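No lab work stands behind these numbers, since they all come straight from the coordinates. Every value quoted in this text rests on a predicted model; they were computed, and no experiment measured them.
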Structure P
Amino acid sequence: MRGKPYETAGNGGVVTDRDVVDRVRALLDEDGKFLPVLGGRGEGVLTGIGTVAGRWVAVWANDPSERAGALTSQGMRKVLRLTDLAVRSGMPIVYLADSSGAALQEGPASLIAVGEVYRALIKASRRVPRLAAVLGGCVGGGVFFAASSDVVVGNLSGGYAFVSGPRAARFFTGEEVDVQELGNIRNSFSAGTVQLVGEDEVSCLRVLRRVLGYLPSTTSEVPPRTGGWSPPSSRPEVPGGEDEPYDVRDVIAALVDEGSFIELDAGHGEAAVVGLSRIAGEVVGVVANQPSERGGLIDSRSAEKMARFVSLCDRFNIPLLTLVDTPGFLPSRSEELSGLPRHGSKLLHAYAVSEVPKVAVILRRAYAGGYVSMCSRGIGADYVMGLPNAIVAVQPPRLAAEIIHRRELERADPSAREELLRRLSEDYERTFRGKEALIANGVVDEVVEPGALRERIVGVMGALVESYRKRLKNRSKFYFIPY
């Protein structure tokens, strides 16, 4: 069914009616079943369960042909029933968003129902994965349903997401702004509200299906393993010069199975790269500093991004591979004012409480709090490797020498000061760089040549994952969800 364009109640924009049944069918297996829950379609929402790659999932989708997909109290009752079924049966929950927000005509009844659903979904996150796709409008209460999901995909050709629309902006602040200025998907991608994007609805649903293949059905299970994987076609290469930029995605591609890496949050916190991958068929979460962005310095946005991803992997029993190459946290007045200590502590907390297998590789340099927070031995790494030329120290050699020997440098003849500083820096560097120093200082378990790194990671991960699976049956914990 295709309807006519209509004006939504909550944001003053115009969208095109899409058939909610077609959307759900496009997500599910072609030959799979769909079982309606509380009647399936009606009250502005379609609810039911179906299969994705043969695995049962719970799906709810706003129906924009009925009151612009408004969140009615009766529609929310259906979502509560579906959520309860998903948690008890161990099914991932998928939300297809295209809603104008709470039903204006219902008043508080709609708001209470939205709150009840939000509470149920957040509690469900401790048990099952939650994914969302912003296919059309996602405003008001609906945007919180999507934004609190584990992975959100945004439709570049028709999706938009915001809390309050143009009419509210004009009413409360006098600001004149249109729907796309407020909530176009590219802005949401940059803000971290959505983690992945698709050019159209079909591509968004394909992305959802692919991501589901990397997640278990519940927090008490491990992710599905695949056979027939292909090793990478390249080997990892890291520049020798400490300040030479490079794209860590090339290193990731050389370590994970060919074509398996799904980068999340690429538009947000660019000083870090995170994503789901496979190594020898096993799902592995990858966390990495990005030296091509400010040398890999960790800022507030990248710290928050990494913390959320580490927490996601811990909840769903996904082992972590952390690739370290950072001078530390970004020294900046604006960063301190933006709450860098608070965001940095989230990263430390996420690693410290995580129980999944954690392997870290020091690619080139790891200084100060950056070293500590990036899955160091002290914060809980199970196994740490380093490349032969890596260094771990409190500060970069030159800066450390300036601080330690400041009085000696002040007394030195100005013409000889630079040469003295160079010599002192080299002495400091020799103490902490290279194979012997890394092992003697207790920061790595072994030093590995780049060409052997993939094979070594496969072996270490295999041993750790096997042990973890044996412990998983008795695992019980509170899950920290850093939204």
Structure Q
Amino acid sequence: MFNRVATIYIASSDIIMKIAEKKEKEVMILEELFYPINLGHDTFSSSAVTFEKIKNLNQAINNFKKIAEEYQVEKIKVFATAALREALNKDYIIYQIKNNNNLNIEIFSNVEEHQLIYQGIRNTNKNLKGDNLFAYIGTGSLGIAVTNQNYIVKSQSITLGSLKINEILKGLQHKTDEFHIVIDGYLSGYIYNLDLFIKKLNINNFYASGKEIELIAKLAGITRKSNNFNISRASFYRLYNDVKSKTPKQLLEKYDLGEVEAETLLPSMTIYKNLMNLTQSSQIIGSTVTIETEVIRNMLFDNRHRELKKQSFKNIIASSRSVAKKYNYNQEHAETIEKIALDIFDALKERFQLSEKERVLLQAAVILHDIGKYMNLKKHYEHSYYLIRNSDIADLNSYDKNIIAHISLNHSQSSTTNLKIKDNTLKNHSDRVLIAKLTAILKIADSLDKSHKEPFSELEINLEENELELIINTEKDIFLEKWAFSNKSRIFKEIFGIDVSLNKKNTLL
């Protein structure tokens, strides 16, 4: 880990550099610099950043790099979100910055961007109780998460932010005196699906983060006393009713705003209004958490990586259970084979160098593998694949979700030669092996509860040099499980290169 670092964040309206160092267990910001450059306007209106702005971007990063070097930082991290993520010419921009400044740019996905914010909100609010709603409005994306206690059980990332809404709809603004109704109508399709889920819960706490919520608090006359600030419904609506009646030019003049702030204020307030109305919260709890500060914390504190990874794994499992419940999964069966699968994994992990991340992917796949039965029992694994690919699962990026979907797709295949890979991005050797390994374990576990009646009370696992022996303790007839095991064990032998046997305690099957 490092003691002094710099981050350069390429945001939609600014480039932000922060230089920070570790001071005991806290982060001390030594320097914070901004360079205004509205990349989001180009990306969200024409899908590409102009030559002139790329030139200015390169120069600004070069200047920031020189300042960071004067501070003798040990590491400079450059990252970007929606403004570059959605630009069609982002690859050329990345190439130019690398060539001109010898710096790599990491472009965060929607999921990664929102994960950073959620981790910051959780860390500054450690005693979360009941159901809570987290929201982060960026200029180009919207992230929403529902937590139960301290675990994220539902999350959604939408490529829709305040500046993006303005760029999409601003051609309509001069045609109506009720532009807020136009924005409400545009948002309704996105809010509807959230409404179905969130209104089933009893959400009393609504946490929000982002530049926009800090601006709203400032305009509402709210002063920050700690990491959070509270905006009551009454204060919010007083400001909203004033903002919705004014044009961006009028807002700019009345509140002394910048041009981008004036253009994005109404869209961001309309999003917050809709989200707040899905909850019973009497206020919006604004958070001062920023992406830059969270990136800095992760760079400076090694133990934080481990803690966040552990928390992220818990979120994945909690969210997977939430998705499975939505599709009326057989919870008892899933929990039975989940324990079996994880016990087998743990017996194999040291010898076959299986990682903790792979364990979590297996666990999520076990929970979700049968959800396709909600749609149709026939070829349910195909439906499971589709539902997993198209579900929002907290803290899972698209690659990991794709792996889980393919494990579920293949849990009915008899051999590695029949392995189905539907996505061309997963056709390299390591992806196929990972899917096959975890599928093999799932298939063995699934076969041991083929009757869905928990046929044994105890499972003993012995890993020998050339064999994995499973010994079960039961008085029940397990004819069906024996038959399923013999059919489903072939892929295990093919991928791990060892035999696998099923024995009844003190009795050879």
Structure R
Amino acid sequence: MQVNSPLLTAAKPIRSDEDQTLALDEAVLAVGIGWYHLRLLLLSGSIFALDAMQIQILTFVEDGVRSTFGLSSAMFSLGASAVFGGMFFGSIVAGRISDSKGRKFATLISTILITVGGAVVCTSPTFSVLVIGYFILGIGSGGLHPTAALFMEFMPTHRRLIGLILFTSFFTTGMMFECLVAYILQDYSWRWLTAASLSPVIIAMCALPIWDESPRFLVMHNRHEEAAAVFKKVARLNGTVDCLPPAFTVVISHSSGVHMPANEACEEPRQRGCISDLKVLFGTPQLRKLTIILFTVWTAASLGYYGLIMIVGQTKLGDMSVFASTAVVSSSEYPSFVAQYLLGTYIGRKKTFVVTSTLLVVLFPVIQAIKSTPAPLRLFVMYVTRFVVTTLFDLAWVFTPEAYPTEIRSFGYGMCSAMARISGILAPFVALPLYDVAPWGVVALFATVFAATAAVSSRLPFETKDRPLSEKVVVNE
């Protein structure tokens, strides 16, 4: 076999002159990992960075928006919460669209909404119009999670963790890029900063035509020829054409499913709506337990993550500007990727949830306890806290699509993301006006939430490390 791509790893040849039937996981292994995956990572990751940028920008535009419209801190928090309210709605709707119409189509709709919402925000003449623009922008940003499902569904089991960690690293890169853009444009209007922060949309619009739909989605919707064509394209770009038979059909593995009793089963994926999908998520004891625990993990991780971002943005650390302190604390996410890989590989996702949640029970009170100490110490504790909460949050992004079957993966992903957006709605009120009034009450709330998360995450029904993806909910007759 001739391998052309230096990035290629783990190709497993399945060569035959006869027409063959390949299970999805066999086809994924056969094409290996190479240039196709690198291109997909760069394109999908650039779009995913938009979500981070629309959150991070709220830290930098607060003073400008309040000055323009004469707002109090509480009123600005209301406007900021409109972003997360839109994200809540967008997460659910995009998940349903992604599972019924495709990951690619859902991403296209989301990027269009981000463009429209951004234009409304940049030109808003009144605060009411600004809130509407933020809500539309939030719907689009909340609907970007299908890009994660799309990328993951091209990855083989043994490379899934490192692939998803690299993907989520674009969220951090988006945060850091937003800090850089805000620093460069600090002497300009917040409207210019908002417009500049939409730059990844241009990449998305240009790149979407060359994207391929997820072959797992295609097979689930009986589009077997299209799925085979996608794998042939992947093999061609990866230099592994010789690993595939000249003619083959891609099918679902018979063991690749989560079982549901016949009397609780719902319609086929294309015929279901949101209510029916909710019945599927809660249709078996295993899925019900999984969903409730993941809702808890996502809610806690989001509250801690976004709450900390806003606390850092409002904390004076010596002579450091808000741009510098935010950038330094945000940079802790890069070393956290190493921790995610090591912990996720050697102790598993479940135990990592428990360990990180337990650490956060201690770290948030410490932030308040050392409030009067020198700036370097406070900066260090915030850095460590961001490191830990990022590890928890990112591994939730990894575990969730691994856990749900393909036919409800994006919807389950979207529902968990929606729970995180509820925390995002609350975070501006908890971390801004409430933290100013009762700081110890706020950190006690954080500690309680993470203590509960540590307790429930230990009860997850299974570990996803080295576990093949399931494809569908199987009806037991």
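Where is volume of the Cα convex hull per residue in Å³ largest, in which of P, Q, R?
On the way: P: 159; Q: 173; R: 136.
Looking at the calculated values, the largest one is Q.
Looking at structures P, Q, R, which one was helix-only ellipticity at 222 nm (-39500 (n - 2.57) for each DSSP H run of 4 or more, over all residues; to 500) calculated from, given that it came out as -23500?
R
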